[in-house]
Structure I
Amino acid sequence: MTKPWIADGDYGVPGSLARVLSDVAVERVAQDAKWGLAEHADGTGPERTAAADRAKRAVEEAKAGQGVTWRHILHEEVLEAFAEDDPDALRAELVQVAAVAVKWIQALDQRGRTDSVAQEPPAERRFRAIIDVHVLLLRDGELLLARRAGTGYGDGRWHLPSGHLEDGESVTAAAIREAREEIGVTIDPAHLVFAHVMHRAPERVGLFFTVERWDGEPYNAEPDKCSEIAWWPLDDLPHDTIDYPAAAIQAIAAGRPFALHGW
């Protein structure tokens, strides 16, 4: 029976599709940083039709045997795309590839959830946000930023010292921990000043703290995740700062304590 509170595409868990698409958008940024925006040849064509036909037969054999797996389905869709050279047909096949990949990710996310949780109506279920914390070290009108590297997200671009809130951890403890881990400074909780909260679509909530006093000179404490750190004027951030921290920094400078991003 269809559940009226479960949206199409949400795989039985409201918000599931939006979360996966948000992760895909983040990965797109990482891909642009890795490969650039240059045009690539498709490299597809009808000479690959035989491979596509074999993949289709493998799906039919799986149906008649031990059962179809996600691998069977995605493999068939990918090889069908590889066999197309007409741009419109290729686009349609790639949309199918993307749709299967997204649904497979949703299925992976779904594992570990009990059926009772997945079937609860909204009145009995509570939304859970992902919380991250960000630290603005301020000195003589300048702000410390770190250039990400080797993380898979925003590599090559500037970001604030930041990270996810861990289980059982207060947001101030998380901010202090991230500053220590990433830039090697020790911050007294009394010197953290709450400055801004940003709700990023669909489930991210970022808390931003400023600090003007700390112990130790900042340095790149995570060279496997950061290529360099540098001080920048608050009113002249580098053009390749990641978009949402840049927006939050501008809001903080303007005295705005709250913002939405990506809605």
Structure II
Amino acid sequence: MELADRFVQAAEAVKAARALIVTAGAGMGVDSGLPDFRGDEGFWNAYPPYRRLGLSFVDAANPAHFERDPAFGWGFYGHRTNLYRQTVPHAGFALLRRWAERFGLDTFVVTSNVDGQFQKAGFAEEQILEVHGSIHHLQCTGPCSMEIWDNTEKIDIDLETMRSRHVPRCVHCGETARPNILMFGDYSWVSNRSRGQQMRFDLFLDQHRDAPLAVIEMGAGTAIPTIRSLSEQIGARRGATVVRINTRDPHIGGGHIGLPCGAMEGLRGIEGCLQER
């Protein structure tokens, strides 16, 4: 089937829906200029100093750094904090919000991204589930408590060594603070915030149990298939249609729709069909 015909099918799914679920992985941010860290080469292209150090993304995203060498741990996460603060969400975010308003769709976002781009694009905080947490919130490394607070730190990074000149501290005990993000091999992540979001999403699904659903999945990879698996799980519900937008891995069975393109191209293609009808 031609891509143009798939755009038509996806547009029909949006029009027929009563609720919209947006699921997004790292590929969602590529059109905004964010790296997706796909493979070691992709990570090293984004962060050349780690190539010299022989460290992969998994190595850099290790919570042990915040205990052993906090300045190094904050080098990676501080740089990402600054990058995400500076990034402007691409126009595809606004298209999704426009569809929700135009067709009266109750909407929820589920993302594995920690960048806060959906909030920055105007999606309501109470309608977002960040399954891996958020870089814009902090917790104690210990942790000494279950408290999570806003990340308002100004973090200056030495780009040659990827070390931070400032190490944020816990507001309670004064020890090193870390991002409230689920990292690799992480046993100290405080999950309270994401667990509350999950409860709201579960309620959303329950409220729309018998309603036609459109699931728009964008940039969700196969290496860590959390988002893809969730989309397919929702897609198994009666009346649900998944639109998988993915440049590398668009395949999806069960009568759902795969669009072999990037997030921005896919959303614009669907929008063009919605405008024609």
Structure III
Amino acid sequence: MTGAAAIGIQRFLVIYLLLLVVLALMKRSKISQTKLLLTASLRMTVQLVIAGFLLTYIFENPHPLFTAGYLFAMMGFAIHRVLSKNRDLNTGFKISIGLSLSFSGLAVLVYFVAAVVNQSLFNPQYVIPLSGMIFGNAMTGVSLGVKSFRENTASAKERMEALLNFGVSPKNILLPFVNQALETAILPTLNSMVGMGIVSLPGMMTGQILSGTLPTTAILYQISIMVAICTVVCLSVFGSLHFGYHTLYNKRSQFCRLGGLLTGTGCGDEKSGSGTGREK
């Protein structure tokens, strides 16, 4: 098998013509997201071109500091993207998200590189592409999980307050929402695993085949990375929500403030009696 065919700049630019189809359908459907589509396409192109130059330099000049720096920059960006969509979360919840994303992503990455691929943890050829898939999917999963948790608690606000007044503990009230959000976050990954190989050939496998890797080897890599992705999504969402929801109530069984979804005192305000809930 030969490597992937080279694509010249002129042929590459032809792909952008497909966006005209998207723009036409958006206009027909009266979807006012033209600016977002153009901005997203431009940012994607610029970011990937810059990443391409950086990766070329790192691969040609391999050094542990370069690999570690790129990895932590990737991890920081993933955390920033999740938190930027949830600016009004309390500090404790944000810390839970950041730590869960970091530790679960790093743990799965180290296990994959060391135990499965059997390569150095500073080998950029393996660490950077694998960390991109791992942290990218973890970021998406946590964003979806937190979004689901917040929407569900917002719609059940009155019922939650009623249960609290009847003596149900905040933990027992919030835990079903946490479990439901975890299920919502992990379902897309599970569904993609169900249809993989029949409905679709995933990106990693396709890329390896195009580069000349034997399909059997590409299959083993793809199965491995999908198991790793499923694990990191589950771990990062579980950690973010299970550690995070404990920051939403205080020792007096009063709900704290979650971006306007839960009303009451702040978690650090133990002296105030104005919160939602019962006093012990």
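With mean projected area of the Cα convex hull in nm², for residues 102-181 alone computed over the structures I, II, III, the top value is the one for I, the highest of the group. Kindly point out which one of I, II, III the value 33 was derived from, the read-out being percent of Cα pairs over 36 Å apart. Only structure I yields this read-out. From I, II, III, which structure was P(r) over Cα pairs in 10 Å bins from 0, in percent, for residues 62-149 alone = 14, 40, 28, 13, 4, 0 calculated on? Considering all the candidates, the number was obtained from II.
If relative contact order in percent (Cα under 8 Å, 6 or more apart) comes out at 23 when worked out from the coordinates, which of I, II, III was used? Write out the running numbers ahead of the final one.
Working: I: 18; II: 27; III: 23.
Going through each structure in turn, the value belongs to III.
Computed from the coordinates by the stated procedures, all read-outs in this text should not be read as laboratory data. Here the structure is a predicted model, which means the values were calculated and not measured.
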